Structures are given as C-alpha cells and as structure tokens.
Structure I
Amino acid sequence: MKVKLVLYKGGYDEDDGDFDDYDDFLEKLDSEHTDTLEDMLVSHELTEKQAEENFDEFMTWYENMLKKYSCSCPQKAVVCENFCNYLDKNEPDEDDFYFWRLCLSDSNDLLFTEEWDKEDKLLAYFKLIDDIELIRFMFVMDKTCPSKFSRLISDITFCDDPVVRIEKNALLKELRKKNFNGDQLDDNLSNLCNKIEHSPELAALAPLVFYAALTRYRRKMLDTPGFEMNFSKAMRYMEYNIGDDNGKNLGNFAKHIELYILLRDIMLEDETDIYLNDYGFSMMSNICKCRLIDWKCEYNIIRPLQLELEDDYFTGFPNGLDDNPCGSVSIDDIMIFEDYDNKQPLPRRILDKIRDYIKNDSRIGSEYLELIRTDSTDECMPLVNRVLTESGIYLKGIKPKMIPLVNAIIMQEIMENISQGIQTRLIKNMSRFEKFIKQEELS
C-alpha cells in the first residue's frame, strides 16, 4: 500500500524555493527516458534539423576543447588525462566545468567509440547532454541538501494546525510486516505521528524521523509507555564499523537501509523531497560510505555526489576488450583465469602480484598512454614483458599455452589502472567547480 504525506499550504516553506527551479527539470528528465528519436525530439522541443544543428555545434565546441587541452588523440583515456593535466596548471572556467561533467558521464561513448548512424547518434547526444545536466543538478543538491537538513534539525518548532496528515494505521501495518511488534508501538507511533504532523521541520524529514525512532529507540518505541523522543539527539550522526564485514554488520546495514527506503517510499512522492531525505540519511551515519555494499545494484538511494562518482564504473577504454592490443580476450576467459589463479598456492598466484606492481609503478600507465598518443599500441609487448618479469611472478608456473592469455590480462590490468587513476584525478578536482554554481541556485 502506498501512503503519501499530503502537505498543506502553510506547511514548512522557509526554503520551498530551494528546489523549485529543478522541479521542471526532474519532470522533464523522467519523460526523456525513452528509446525513440521522435520522443526525444518532442521532449526537447526540437525538430530533427534543429537537433542536428545543436549536435554539430556541440561537436565544434568539443573539438575546440580538445585543442585547448593540447589533445590531438581522440582516445578517451588520453583526452581525460590531458584534461586533468590542464587542470593541474590552470584555473577552470565554465567550459571546463562542462567538460569535467562530460568526462564523468557514463553516457559519453558517442565521443569515443566507432561511427554511429544518424538516429543513434542523436539519441546518444540527447542522453549525454541530459546526463551532464543531471550531474550539475546533483552538484547543486550536494550544496543545498546538507545545509537544509542541518537547519531543519537544529530549529524544530511546533504549531497548532497540522501541516501534514499521516495515515498511521497504514504505516503500522507496514511496520508489522517488518517484525516491529510491541505492546506500546501503536500508542507511541500515534504520539510520534502527532508530533510530526504539527511540526513543519519534522514533517519535511518524516521518513528520517520515523527511521531514527525505530532504529535508535526501537525497544522504547515497542515497549515503553508514553515514550517521548529527543528529536535533535535522535537525528545526530553516528559512526559504524564500515571497513570490514564481521559477519553481522552488513546484515545490520541492510536492515537500516531497507527500513529507511520503505518509510521514504511510503511517505514521499516529490523528487526534491526524496533528495533532501536521502541526503539526510547520509548525514545521520557513515553507512552510505560503506564500500562493501553494491549501492548501484542493491539500493535505490541517492548519496552525496562524490560517493556516487566514486562508485560509478569509469573506464578510459570504452571499446572494452577490443581496446586490448594483446589480442582478443573475453570476460569469460578473465573470470576463468581469476578462478584458476585463486586456487593456486599463494606464492604462485599471478594477479595480485601483477596488480601490485602496476599500481606501484606509475611509469607503466604513463608509458602506455604515450603509446596511445603516438598510435603505437602495437609496440606494447616490452611493457607487458616488464610487468611479467619484474612483478615477482613465478614464471615457471605459467604453462606455454597460457602465455597469450596472461599477456592480455596484464594489458587489461594496465588499462584498468589507468582508468582508476584518471577517475581519481577527476573527482579530486570536484571542489574547484563549486564557484560555477550560481548563488540563486543555492539560496
């Protein structure tokens, strides 16, 4: 059952204007999740001719940016590396901010892969520019949501007239399904609903208030008659052990996240309210920083932009395994080899030694990028052989028929290490672009 909070006029409105400029953008973005060029043209209010003109203008701009970054090679890793080198020596401008988002977009294959037909080209173009704008939107949310959350929990007020109505019985029914059972839960939940209904600040954060009560004061909510919660204390930041799995913490984190998402989905419809509460969830603990959780696949929750970018898969080689100059190797080949390697005695394992060696010798990535710049990747074997002979691998344990596969895997690890390095450099520059967010977007 979907039960939504219905905000009255006269509810919390101190910062109602914070997100108004983006409501239309979010609605438009939802409508653009289509597959046909016709739908895209309608949603962007363009004719096909106009879209082609826009695309041509975009590509002219892009080519000029490559010249700005002294990049004569169109390969993605080189383009992004040159861009990072430029940022190391220069103050960024608005164009650089746009290019930064372009590099981090997972929809930029249009610029770095083989030729596209006209329809696919325009579809990919629309997807790219939408994604670039979405990253900007998240950048703004990154600056506004935390401060708004802090203001709300630091100045909680109550009023005579309700600002929301919460269907307590429907909420209680959902909580019973999650094994929240206790003699006092009904009464305490009624009391909590009443407090939230009469507080503009608590109403804006209702899913988080319920989450805090049901996780941080679970036993009292279930068993203590007349339980009264200290709201500011309940919403405080808490640290958990997120570094390793002790057999219990991941399951505990899952319960926290799933309860919050349940409460959010029951209560909220507006996307800007969801952004605020999702950001608030990340400010109540360090759970959102846990690297042991596959956030992209397991949970539909918005986290701070840096965390989202760090968890996005980034590659400087968008043609995948076809970019490997050591020959064709499939994902299945790599997975089979990893499984084989993990079963070997520790001294004879190959992958860990290869990865450590490549990670600790930055020259390897730099040398391979130079081979790409000079269109000389077919000369990569000396580099591969260096890793093979100097990484401490037990060479006698490699069967002759495995050598081509091992070479291809070494090259794949070199490319992966280059990609990770570029991604790290791009994200480290994030704070330098804050100045391009207009003040009216933050006020």
Structure II
Amino acid sequence: MNLKRRLLVQFAALFSLHGLQGCGLNSLSPSLDTASPNGDSAPVAEFKPGRWEFIFEPGPEAIRKEETLKKIDRFWADFKANKDKLTWTSDPKADKTLVGNWFSRHVHSFDPRLEWEAGGNKNGGSDLDISAAENIDLMPLLHTIIERAGNIPGWHFSCFRQPMRSDLVAEAYQARTRKQLPAYRASVTRSKHDGIDVAISSPRFIGSNRAEDLGTAMLLSEIVLGEEDAEKWVNDVSSSQAPLKSTVPFDYNKEAENFSKSFEEQKWSITSKRPKKYRWQIKYPDRVVLLTASKAAFKDSDKYERYRFSWMSPDAELAQAMSHSSRFFSEHFSALNEKFAYLHVISTPGDDTDNRRPDIEDALDKLLREKQLGSVVATGRGKPESYYFDLCLTDVEKAVPVLKNFCVTQKLPAKTWLRFYDLYWRNEWVKMLPTTPELKNPQEMW
C-alpha cells in the first residue's frame, strides 16, 4: 500500500508519554483561557487548496496570504506571552487541560485539520509538533507557520511528528490506538525507483495486506521512523502473516532499533549517491535516455486536459523519478537544497515554438548556468501541443524574475507557467508572461 500521506488512524486525544502532553486531533474544544481580542482563536473554514509559496501578482490570493502571515505572527507573539504556562512539566498531578485547550484553540484557528503534539524532549526543553496529517494542501502553510516561530529559548518546533524512542514504541502505539502492538518483524528494502519499501509481518496478522493489518504496519512505521521520513522516503508499506521463528520472548525495543537501523542504512544508500555539486556545475555527457508513456497511459490520457508523453534526459534515474512523480521530493536527488521544477509551455496554433525548441532549451540552460541559478535537466512533449523544460533550481525566488524575462525575450506563448515536482508544491505555479492566464487544476500533473 502506497504511503502517499499519513494514515487515517483515530488517535487518543490526550495522553502522557515521553513528556507528550497531548495531540490535538479534534475540532475546537471549549477553551479555559481567554480568547484573544483579534478573534484568531475562533473556528475558521478549511484552508482552501491553492498557491501559497509563490504569489507575485496582486489579487485575492495575495490578500489572503498577507492576512494569514499577520495572523501567524500574532500567534507566535501570543505563544511567547504564554510560553511559561505552556512549558511541559513531568509532574503527573499537574493539570494539563489549560495547555491542551490553548494549543487546540490556537492551532485549529488556522485550519481544523491540523494536528498538534506538545511535550518534553531529551534536552530538558519542550517540543511542539504541528502536523498536516494526510492534508497535503496544508504543508506550505504549515512550513511557513513553523519558519516564522523564530528562536524561542527552551522550545523546539517542527511540522512533523518526531520518531519515538525505541523503548517507547509499543507504549506509543497503545496510547494512540488503545490496543497492544503485536509482535512483528520489519523488513526494509530499496524500492524500484528512489524510495524505500517496508514490509511488516506478524503471527497476529491475517493473510496479506488486510486493511486492519496495513493500518498497524503504517502507524508502526510512522512511530518508529517519524512522520517526515515515513512521508518522504517510504514508498510502499505491506503486511503479511508469518511466524517469528524465535523461542525467546519478543523484544519490542530491539525490534524497533533494528527497524530504525535498517531504514537508515537504506536511506543512506540513496542519499550517499546524490551529486556533491550543484547540478549546474555538472557537465553531462551528450548521450540521453528517452522515456515514453506506455500504451495504456496514452489511452488513459483521453481523460485529461493535459498529459505528458515523454522525458528526455542525460540522468536516467532522475528521468524515471520524474515520469513516476506522484510523490516526488527534491531531497532524493539533491543534497544542496535544490528544487526541481519545469517550464510548462502550451503552443498556440501557427506559432514556431516547435521549430525553436532546441534553441530555447540551449539558451535557457546557458542562462541558468551563467547566473548559477540552475540548469535544464530534461525535456519532454505532451498534450495539448505542449513542451516541458525540466529544471533544477538553486534558488526559486531568485530564478523567477530571470525566467520571466527569458520567456518574454524568447516570445514564448502566453500559456507558459513555472510548475514544481515536489509533492508539497503541487498547487504552486507562477505566470511567466504578463498575458499568462490562471492555471486550471494545478493539482493535476502536466
């Protein structure tokens, strides 16, 4: 079962484990503290999928973002004013109701789908993890919320749930599900493309990939590996019934340690092969690999307004990942925080884009390399008459005006957008010309 986004498991609303004060998963609870006069703690409509990171022109999206940024800053100002009350305490007699209600009220004011966990950490400080769970459209907003926290002494913030200590994995599972974690074995292997597969077996499972057993396997993976690694590196999770083949009592701590260690080894086998240089610094050989959509995909393309048919690149592994890009993450292919994007150009009847395409590619690659902003890493064709120039960018913010000027200078068709491969940026796009229209259905690839 593909782990595209976190599993939908009904966690316990409040529990205490490894300093964990609570996890806000429900709609807003009545608050014991005083609501702020700006009304930020009032229930709000769900955050609408749309652009967030790269909004350069005025309009409703820009207004929404500006208002939300102000609200985020008010949230952190309020947090700092109350941080002494929110700091975790190990005293089991302490009343944590105030803390739980405060976090639920304020975090859910951004969107009721956000989840949170707060508690102590091994350094003696306090953690606040806010999670988007399966709601991918919230990730850009959530990243911004965490980034704008700044440095608050004694606190660590994250937009992912952290890995659980191996000796607390079974306890964490029981706290979240109210069930005992079955004895299990975890097998970790490389995926066909650029990720990792996890197979969980247990004598208590029934058959292969039963829904309930898959839920156990997926939740266990998230608890052991942490939400970020489970999301970004695990491609597939499977479950099966199998004996443990051991006469000694099952050791939950040891098995969790082995699971984590095996995963880190497989992850290192991927990350260690990433280029040590920026892609624009790499001179590729003249040979290229050509990938095309299957016959079934060609036939299936009739269902879509836009569809891509080919990828041509000197990097075969990268081209494979791009062509199977339902869950692409740039860090799989860059150790230097580069982002993979593409110029999507839809030709207009009678223009000469097709004849000029090789020259456009060469000029674009040369420009990005000269300015040390990136390079062209692949190209392709699609429908309607479309051209794709796949880019690896060192700094998207700095690259955007350069790309806009290039598109104007090259007199590219009005329907030209900068779009992104990363799963969290699927709703993001940038108009490349003054006459470029809004991009319809950006969540659909190509």
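Observations, loosely collected:
- Among candidates I, II, the computation of mean count of other Cβ atoms within 10 Å over residues 237-244 that gave 17.6 used structure II.
- Value 0.40, calculated as FRET efficiency 1/(1 + (r/R0)^6) of positions 133 and 213 (r between Cβ atoms, R0 = 35 Å, to 0.05), assigned to which of I, II: I
- Label whose coordinates, when helix-only ellipticity at 222 nm (-39500 (n - 2.57) for each DSSP H run of 4 or more, over all residues; to 500) is calculated, return -10000 (choices I, II): II
- Winner on relative contact order in percent (Cα under 8 Å, 6 or more apart) once structures I, II are ranked, highest first: I
- Looking at distance in nm of label points 7 Å out along Cα→Cβ at positions 101 and 397 over structures I, II, structure I comes out largest.
- Structure from which 24.4 was derived, mean projected area of the Cα convex hull in nm², options I, II: II
- With FRET efficiency 1/(1 + (r/R0)^6) of positions 141 and 205 (r between Cβ atoms, R0 = 41 Å, to 0.05) derived as 0.65, matching label from I, II: II
- Computed 44, 21, 15 for semi-axes √(5λ) of the Cα gyration tensor in Å, for residues 157-412 alone - originating structure among I, II: II
- Entry that produces 4.0 once distance in nm of label points 7 Å out along Cα→Cβ at positions 229 and 389 is calculated, selected from I, II: II
Coordinate-derived values only; no laboratory data. Being a predicted model, the structure only gives us computed values, none of them experimental. Cβ atoms are built from the backbone, for glycine too; each structure is taken alone.
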